[in-house]
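Structures are listed in the sections that come next.
Every read-out reported here was derived from the displayed coordinates using simple, explicitly stated rules and does not represent laboratory data. What you see is a predicted model, and the numbers here were worked out from it, not measured in a lab. Cβ atoms are built from the backbone, for glycine too; each structure is taken alone.
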Structure 1
Amino acid sequence: MLSQISKFNREILFSIESEEDLVKAFRSRDQKKLVLPENLQYPLNVRSYFTWKESSGVYTYLIFKRPNWDLPRGVAFKRTPPSAEPTGGLCNWCHAYGTSDQIGLLSVAMSAEVSSSYLICQDLTCIEKIEEECARSGKDPEKYIEELYRKMTKLFENISSYKPT
């Protein structure tokens, strides 16, 4: 995440107090796949969302919280290996363009029988890309980041055990 303070007015800030709380943010099906990053310092203060890849690169994890949610929620994305030939792609969340090493299919197990795939940034650095693009073009990032939050919220609403309260 960028260390600079954003001018985004509705930025979501939250804290994860312990490793146990971090693990609890994930569904039980995702907890089985969870490989936590080393050397995390708790409490973990999060700006907008927190993401990391496990060392093999198969799974990318996302922790996100909306103001109306009681606790942060996490999901494990499984990376779909790119085809042999590199291609270009456009992230459906932040509209950044990149190669198949940067933009690719990440899938989420919605249930035991169903998964959904998203063509998004492999490292989930969408907010940084939005902020950088808006800074270059002189645009206000507010509506673009709110749209990113809406898309992330929709993902969690679609996961069967994460119905909004």
Structure 2
Amino acid sequence: MKIAIGSDHVGYELKPTIIEYLKELGHEVTDFGAYSTQRTDYPIYGKKVAKEVAAGHFDRGILICGTGVGITISANKVAGIRAVVCSEPYSAELSRRHNNTNILGFGSRVIGPELAKMIVKVWLDAEFEGGRHERRVDEMDAIGNNDDQAFEAIRTSEDDKYLDHC
């Protein structure tokens, strides 16, 4: 898998540990900064990673700041991005299975390296379930594209792809 990663200055020190771990798991990783602990603004890196993932240049993205919140909110401003901030593995797994998240965010001031690795592993391994969740993801994407007409069409659709198939 090709993974884009970014952090602000606060997330910088945890980032090499995550990059190394991703490479150990066999993933290709590109670092979009920050490249030091010099004070910087997290929206810069949230935007960079989100644009690359939304463009299809990378399969997924990982973002790190102090709490994971600001950088993840920034990423979610980019159409096509479904970024989640997680501090434990269960939410990370369900974010993939139910929401098809494509960017994971977490905070270096909130979790340590070993928990971060656990969250990353669970998130990367989880598969999107589709079915009833597909409609919700399509609705979120319509909202992100500011397309009320598409949102209503999806919301009221009886398309078979939105049904759970047992």
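Annotations
- Looking at distance in nm of label points 7 Å out along Cα→Cβ at positions 20 and 44 for structures 1, 2, the greatest value goes to 2.
- Largest in distance in nm of label points 7 Å out along Cα→Cβ at positions 28 and 84 among the labelled structures 1, 2 is structure 1.
- Winner on mean projected area of the Cα convex hull in nm² once structures 1, 2 are ranked, highest first: 1
- Structure responsible for -7000, with helix-only ellipticity at 222 nm (-39500 (n - 2.57) for each DSSP H run of 4 or more, over all residues; to 500) calculated and labels 1, 2 on offer: 1
- Structures 1, 2 were shown, and distance in nm of label points 7 Å out along Cα→Cβ at positions 36 and 156 at 5.7 was computed from 2.
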